[in-house]
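What follows is a group of structures, each given as structure tokens.
Throughout, read-outs are computed from the coordinates displayed, never taken from laboratory work. Computed from a predicted model, the values in this text were never measured in an experiment. Cβ atoms are built from the backbone, for glycine too; each structure is taken alone.
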Structure P
Amino acid sequence: MARAKQTGSAALPGTWKLQSFTTEDLATGEKTDLFGAHPCGYLNYGPDKRMYAILLEENRTAPADLVPTDAERIALFNGSCAYAGTWSVEGDVVSHHVDASWNESWTGTIQLRRFRIDGKYLHMTTLPGRNPVTGKECISELVWVKVE
């Protein structure tokens, strides 16, 4: 068992492209593709133990001008999630120690993700908690594919 955990952790470094992002509302059991069926995003785990994640809603609308209007800015913000920090692994849980984020309420927190690697796919599940986009108690499942 210890060997499998070591292999999983050793396989994390590199860049991963987001394939799906499904959120389950714990109160209702309803599952939604929070950022659409085909979200965009990248997750990187560096060998220096630095990480970043950026998740974007599919089909985002570009602002009419270089400088977005307030309404355009809100729509762009609501369709995104981004943060960076350091990472560590214990067993099947990766900890993201956030030191910069799109939503300042995450800065200084530790975001825990259960993970497993299946070939070129990284499957992650958040622990139950309040979703920073919807405000509801939920669990999110994300699937990433390794960028070769």
Structure Q
Amino acid sequence: MAKRVLVLNGPNLNMLGIREPKTYGSQTLADIEQMIATEAAALGLTVECRQTNREGELCDWIQQALGQSDAIIINAGGYSHTSIAIADALRAVALPVVEVHLSNIYAREAFRHHSYISAVAVGVICGLGATGYKLALRALAEKL
């Protein structure tokens, strides 16, 4: 049975391709999700991609992943820097987590330099644009 990876994207990532293309690139979220699906299939993984602008919905999806998914890739956007609740939900389900950021959060505003999710993740990929999702899938394929 193929390992299942839940890919979660947080607030404003639905605006990719429109929002600050110099920072986030010109690809849309749909483009990135297609790239993720193609890479996952090549690795023998199945993926489910979801996006929300709501913190509680991310927590609900993380909790629902227990028994349904084998790992999580998460780009929580701005919630990475503010949400203890999302970090606690990830800790509670105890699945392997890879945190992804399209931009290099350490080359941006100081408040972005800390992520509550990083402490729960097995790895963090930032600054490589959409390629970060591919790398996260490859790392999880090896780990699983």
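Data table
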| quantity | calculated |
| --- | --- |
| Which of P, Q leads on distance in nm of label points 7 Å out along Cα→Cβ at positions 9 and 49, largest value | P |
| For 1.0 (distance in nm of label points 7 Å out along Cα→Cβ at positions 97 and 121, calculated) the corresponding structure among P, Q | Q |
| With semi-axes √(5λ) of the Cα gyration tensor in Å derived as 21, 18, 14, matching label from P, Q | Q |
| With helix-only ellipticity at 222 nm (-39500 (n - 2.57) for each DSSP H run of 4 or more, over all residues; to 500) derived as -3500, matching label from P, Q | P |
| Among P, Q, which structure scores highest (criterion: distance in nm of label points 7 Å out along Cα→Cβ at positions 73 and 89) | P |
